[in-house]
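Once you scroll down, you'll see the structures, which are given as structure tokens.
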Structure I
Amino acid sequence: MHDFQATATDNSSETMKPPVPKTGLRRVLAATRYSFNGLLLALKTEEAFKQEFALFIVLAPLGFWLGQNDIERLLLVGVLVLVLIVELLNTAIEAVVDRVSSDFHELSRQAKDLGSAAVFLSLALVVITWSVIIL
């Protein structure tokens, strides 16, 4: 993903050297590449993201079609994008928690539960927004 270089041969405790900072257009291009890598990783490895992305693929065109004006279209599609954003953040939280320790810890459980709650609220917002605009 990022231009980190491993300095250890043991994958379980791999030490990485930070990349040389990029500036200007190189930084923007690198950030764009990292973002696409993250999206592809989520589509490849995260079941919840795959399901929410499939929902987006089905509902986004429907939102453009059903919206009566630009504001409605923006709301109908925007809440779907919000779900994807929140799911990516939740996945990142889970990855960091899992990286820190595989042992059970109450704070780890709370972090994962809070991320899950954020996804749940974003999905509830989809239902509310679509209901108010469509019904």
Structure II
Amino acid sequence: MATNDRVSDGEYRRLLAFRTELRRFLHWSEEQAEAIGLTAAHHQLLLAVRGAADRRGPTVGDVAASLLLRHHSAVGLVDRAVDAGLVRRVADPDDHRCVRLRLTPAGARKLARLSRRHLEELERLGAGPLIGTVHRPD
């Protein structure tokens, strides 16, 4: 342990308050996804596909990295999303060994609806400025 590991009572309370609010937001997010017929995992997948820096679309490996999943778990999630009509696989035109992911029109509509609600909720919570601090690769 470091020599200066002291944490004040107030710091513990701040950490607890932050984690509690984070969990509340995540619970709210899951409810929003379920209300439009998505699982929370599908919502996260759609966001990982749409928010990917590569304009060609992310690979399953990219999605796995974004969602902190093992590759085989991401493959299963993508398979279920393809079956649900939310995403599609597209061969990379430059490298036919590579498969990219793209949203279907239905997936794009659901994600846009959820994303607007999430941005509004973050603003309501006063967390909107946090989004501006996240590195944007565009």
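Computed from the coordinates by the stated procedures, all read-outs in this text should not be read as laboratory data. Note that the structure is a prediction, hence the values are computed from the model and not measured. Cβ atoms are built from the backbone, for glycine too; each structure is taken alone.
Here are a few things to note about the model shown:
- For the set I, II, ranking by distance in nm of label points 7 Å out along Cα→Cβ at positions 35 and 107 places I highest.
- Value 2.2, calculated as distance in nm of label points 7 Å out along Cα→Cβ at positions 19 and 115, assigned to which of I, II: I
- Given 17.5 for Kirkwood radius over Cα pairs in Å, calculated: source structure among I, II: I
- Structure (I, II) behind the derived value -20000 of helix-only ellipticity at 222 nm (-39500 (n - 2.57) for each DSSP H run of 4 or more, over all residues; to 500): II
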